[in-house]
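The structures come next, written out as C-alpha cells.
Nothing in this text is a laboratory measurement; each read-out follows from the coordinates by a stated rule. These numbers come from a predicted model, not from an experiment.
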Structure P
Amino acid sequence: MVFKAFTSFLSRRVIKTTILAYQGLVTAFSGQEAFRFELAIFLISIPLAFFVAQTNLQILLLLAVGILVLIIELLNTAIELVVDRIGLEINKLSGQAKDVGSSAVFLSLLLFVVVWTVIIIDNFSILG
C-alpha cells in the first residue's frame, strides 16, 4: 500500500515537473533570441558531432558542452526575468546580476568553441 502511494505520488510529481520544464523551455524559446540561436547551433552540432568525433567519449563531450550552453542560457534568462520582475528602473545591483549572468553564458560559449576546436584539430591532424 505504501509503495503504491509512493509510486503514485512520484508519477504525479514527475508529470508536474515535466510540464513545468516544458513551460520554461517555451518561455525561453518564445522570449529569448539568444536561446533560439544557441538551440539552433546545438541542433546543427548534433549530427556534426558524429562526423567530427572518433570516440563515444568525444561525442559525449561535444554534445555536453552544447547542452551546458543551453542550461546556462536558461539560468541567465531566469536571472533576467527575476530582475525585471523586481523593477525596470536602473539599479546597480540589478545591472551587475545581469552582467554576471551574461558572463556565465559567454564563458560557456567560449568552452564550447574551445572543446570543438581542440577535437577537430586533434582528429583531423590540423596544425601538425
Structure Q
Amino acid sequence: MLMNAIPILNEIAQAIEDFIKTGQNHIIYTNKIPLSEGDKALILDILGEGSIKIEYKTKREYITFKETSLIGVWLGVVHDVERKPILEILEINDFPSILKAPKEDMEESLKRLKSTIEDVNQEKFFI
C-alpha cells in the first residue's frame, strides 16, 4: 500500500525544477516521513541508480551518498559511531551539501601546504 511515495516524487520533481531555475538545493529527510515498504520500493525503483557513490568517514560519523539515475538527485545516509543509520536524506543539488569542504578546513590545508612548500624550498623536507 502506498502512503507518501507520490507526494515525495512530486516534491522531487518540483525541487529539480526549482534547482534548474534558481540553483536552490532541497533536502527531504525521508526517515522522518511515514513510508510503507511499497513507498520505499517505488521511490527507489523510479529514482534508479547513478554512477557516483561517495563515502565520508571520520571517527565520529560515516556518511554515504549515491547519485540516482536522475542527475542532481542524491540518496544519503548518515550513520552514528556504531554505523547505525540516524538520518536518511534525499537531496536535490549538484553535489551533496553535507559533503562540501568547510572553508576553515580548506584554510588549514592551505597553511599546511604552504608550510610544506617552504620546508621543501629550505631543503628541510626529504623524499
Structure R
Amino acid sequence: MKIGDFGKFLFIIGIILAIISGIFTGALGLSMSNLTSVSWISWMLVILVAIGLIVGLTSISAEKIIPFLIAAIALIVVSGTAFDPINNIFPRIGTMLENVIDLIAILIAPIAAVLSIKAIYALASKK
C-alpha cells in the first residue's frame, strides 16, 4: 500500500467516524457547539485532527490543493449554519446534521491548514 493510498483510506475512515459520532451525539441530544467535557467525544476530536494532519501531509497532490482549499472553505462556512429550524419539524435531526457537518469540518480543517502551508511554500519558492 502506497502512502497516498493510506491517506485516502484514513480520510474515508475519518469521514465514517465523523458521521457515526455526529449521529450518535445528536441522538443523545448533544450539540457540538456546547459540549464541554464528554470524554469520548474529546478523544474523537483528537483522532479526527490527527487523521486530518496525516491526510494533509500524505495524500493530496499539488494540482488538487486549490480546489480542495475552496471546498474546505465552503464546508467550514456551512459548519457555522444552525440547523435548529429542522429540529422544530424533526426533533434531534437538525442536531445530528449540525454535529456531522461540524465533525467533518474538524477533520478537514487540519488538512486545509497543511495544504495552505504547502501552497504558500510553493508560491514563495518560485522565482
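Thinking of P, Q, R, which structure, once helix-only ellipticity at 222 nm (-39500 (n - 2.57) for each DSSP H run of 4 or more, over all residues; to 500) is computed, gives back -26500? Don't skip to the answer; put the middle values down first.
Values: P: -31500; Q: -12500; R: -26500.
Comparing all candidates, it corresponds to R.
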**Prompt:** So relative contact order in percent (Cα under 8 Å, 6 or more apart), computed for just one structure, reads 26; which one of P, Q, R is that?
**Reply:** P
